[in-house]
1. Any idea which of P, Q comes out highest on distance in nm of label points 7 Å out along Cα→Cβ at positions 60 and 260?
2. Starting from the value 1.07: which structure in P, Q was Cα Rg over 2.2 N^0.38 Å calculated from?
3. Taking mean count of other Cβ atoms within 10 Å over residues 108-115 as the criterion, which structure among P, Q has the greatest value?
4. Given a value of -9500 for helix-only ellipticity at 222 nm (-39500 (n - 2.57) for each DSSP H run of 4 or more, over all residues; to 500), point me to the structure among P, Q it was derived from.
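Read-outs: derived from the displayed coordinates by stated rules, not from any lab. Please read these numbers as outputs of a predicted model, since none were measured by experiment. Cβ atoms are built from the backbone, for glycine too; each structure is taken alone.
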Structure P
Amino acid sequence: MADVIVDIAGLNKTFGELSAVRDVSLSVERGEIFGLLGPDGAGKTTMMRMLAGIMPPTSGNMLITGKKVDEVKTTIGYMPQRFSLYGDLTVEENLLFTASLYGIPDADRISAENELLEFSRLAPFRKRLARNLSGGMKQKLALSCTLIHTPQLLLLDEPTTGVDPISRRELWKILYSLPAKGVTIIISTPYMDEAERCNRIAFINKGEIVRVGTPDELKNDAGNYLLEIEVDNARRISPQIAVLPGILDVQIFGDKLHVSSLDIDNAEKAVRNITGEKAIINRIPPTLEDAFIRLAK
């Protein structure tokens with residue numbers, strides 16, 4: 001039997017007449033890296049805030065390790081979208097302050113602090129003011145502060161937004177090492193390559209969970225193959241292809257079109273009649289971005 005650490009049933013959150021989260025039910029197993037994927041305004045941040053105990057749900061149930069969120073807040077680490085530490089404190093002082101909030105004894109704090117500074121490669125910058133760190137360093141400091149009390153559940157709300165590619169890679173290297181230490185991660189991200197790194201993904205749109213599955217399962221939702229069409233006038237002929245019988249979706253990717261259909265053979269013939277012989281048509285497996293666009297529609 002799976003070891004479920006997060007169990008959500010019939011969760012709702014409304015703000016006046018706005019329904020931000022609607023009847024969400026899902027479970028997350030211990031040691032998973034679980035992704036929340038969806039467009040802006042889909043309800044990802046609201047979900048995170050409710051799981052962190054910062055915002056109460058309007059209705060529904062949430063259990064963390066079988067208990068109500070208020071009973072296990074000290075076992076949860078939450079890292080919001082924006083850098084929320086103290087710019088006029090040093091790296092070391094931010095860690096000390098966070099540890100004091102959780103009542104961590106000095107001996108345990110010093111050990112955890114040294115480990116996290118080495119872990120995040122911030123040890124050479126321990127005396128630097130947080131406001132003088134680069135964007136990637138700030139995110140690594142925020143993550144280190146979130147981990148100082150050794151949480152069982154780590155909630156990360158778009159932690160790499162605005163971070164350079166090298167820092168993103170370093171952050172993910174840290175994240176990959178955490179499940180082996182007993183940490184379960186729920187991460188929201190706008191990046192498809194990051195969603196691919198998750199064990200499972202919940203696609204959320206307009207406050208509702210549309211689909212939950214592994215990255216491969218979600219990609220399979222877009223069909224076994226797509227037609228990738230390279231043609232000079234891609235934007236002009238896109239509407240003509242979209243209305244062909246059996247065509248499910250047409251998306252523009254630069255100077256190429258991605259076309260999905262339930263009958264790929266007939267779709268290719270019909271597309272060829274429009275594009276002519278000059279077009280380059282290939283069959284390709286769908287990407288997670290293809291699945292994202294399809295599910296969003």
Structure Q
Amino acid sequence: MEFKRRINADVAGSVAQLQAVMKKFLLKQKIYRILLRGKGLEFEAYRTYAPDDDSSTIDWKASKRSNSLLVKQFRDERNLKVVFIVDAGDNMIFGSQKKLKCEYAAELVAAFSHMIISTGDRAGIAFFSDEIKSFIKPGGGDKHFHRMIDILTDSATYGKPSNLRAGIDFAIDYLNKNIDSVVLVSDFINFDRTMVKPLATLAAKFETVALMVRDPLDDSMPKISSEFILEDPTTGQQLLVNPKVASESYEKLAIKQKRLIKEVCASNNIDLLELSTNESLIPGLPEFLKGRAVKKRKK
């Protein structure tokens with residue numbers, strides 16, 4: 001029997017942590033479905049504010065007009081379908097911390113997708129490097145979740161040059177309109193202006209969330225005094241680097257690129273969460289989800 005080599009991802013731990021933090025929020029505030037409701041969920045009517053509603057969900061303008069507290073009610077007759085588009089390129093097999101970026105991202109996707117599936121909705125996943133490597137259609141239940149995790153934690157899933165455009169184009173061209181939301185998971189290291197229009201097209205078609213997972217060395221060079229050699233894993237080309245000379249330019253380029261990503265996401269109503277492998281998923285992910293839900297309720 002051939003055994004698969006697994007990446008170092010604590011799936012059970014990440015699922016349990018998010019579940020513990022989000023449990024009260026999801027059940028008592030009754031606003032889970034607003035997180036990823038997609039573009040197909042339509043406003044139906046206003047209803048009177050109830051004692052167990054979150055006060056942040058009150059529509060103050062409508063309440064003022066009617067002289068009573070009102071919240072928005074949406075027509076929601078079908079299960080949500082969410083697809084994770086996950087970067088599995090060489091760039092994700094990198095890390096200066098306890099976790100490689102792909103391992104950190106695997107825990108992130110595992111926790112997020114488990115929350116979706118355990119709430120009765122459906123999650124799917126697509127992996128890309130220079131092309132789409134595998135795709136699992138949205139589904140529900142424990143068996144489906146474990147099938148996703150099997151590929152997510154298989155070391156053979158990762159490798160080859162990353163082409164973010166391939167992941168975005170796949171979502172635009174092959175995902176049907178029944179998909180409610182798309183979650184892009186990448187370090188976005190290769191994001192440039194050629195991807196601005198495709199990302200805008202994706203956001204126009206689906207409710208889109210971007211989860212950016214980076215290692216500290218993606219944004220700044222190591223604090224060392226001696227020169228070292230960098231090698232491009234795709235071409236084998238080597239470069240002798242003096243960190244004292246290169247550090248400032250390196251950091252400026254990283255800041256410029258991240259600024260572009262933020263601007264494009266903001267202008268296309270894409271919620272962006274930045275995560276670093278030297279920080280825990282908690283409280284970053286749950287706070288992001290809670291903030292997204294509150295913002296959506298206020299619209």
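1. Q
2. It was calculated from structure Q.
3. Q
4. P
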